[in-house]
Structure P
Amino acid sequence: MSAKKYIDERVLLEAERLLPHTDRAAKDVAAELGFADPSDFTKFFRLRTGTTPGEFRARALRADGT
């Protein structure tokens, strides 16, 4: 596995951990993860999960019943 792929996987895991467990805006999560532009984070996230960060958060919260 390349270093970039490993880093991308770690960033994605952290995003998936943060989004449903914080009320911070996705743009703030993006900044915390090192994205200068929130739209770059959305593209990164959608490419890897097939959904936007907001949709992911909503589904995760529904699944948890919160």
Structure Q
Amino acid sequence: ERERKILHLRFFEGLTQSQIAQQVGISQMHVSRLIRRSLEKIRAEIAVGEDEQKQAARAAEQS
């Protein structure tokens, strides 16, 4: 939930990492780490979804 809030503040509210850190009560460096980790998770989930779509398309072509 905290990561979701941080991503929302950064990408939808346009706050800087320092502003987010003050609002959430953690260091700017920790905000940076949390954003990086969260984006890595999102990228991995997207990659898995794309792989599943490719597999489904191949299966449909073979049918």
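All of the numbers you see were taken from the coordinates with simple rules; none came from a lab. As the structure is a computational prediction, the values presented were derived from the model and not from experiment.
For Kirkwood radius over Cα pairs in Å, the highest value in the series P, Q is held by structure Q. Upon calculation of helix-only ellipticity at 222 nm (-39500 (n - 2.57) for each DSSP H run of 4 or more, over all residues; to 500) from the atomic coordinates, which of the structures P, Q produces -28500? Among P, Q, the structure yielding -28500 for helix-only ellipticity at 222 nm (-39500 (n - 2.57) for each DSSP H run of 4 or more, over all residues; to 500) is Q.
Computing relative contact order in percent (Cα under 8 Å, 6 or more apart) across structures P, Q gives 28 for structure P.
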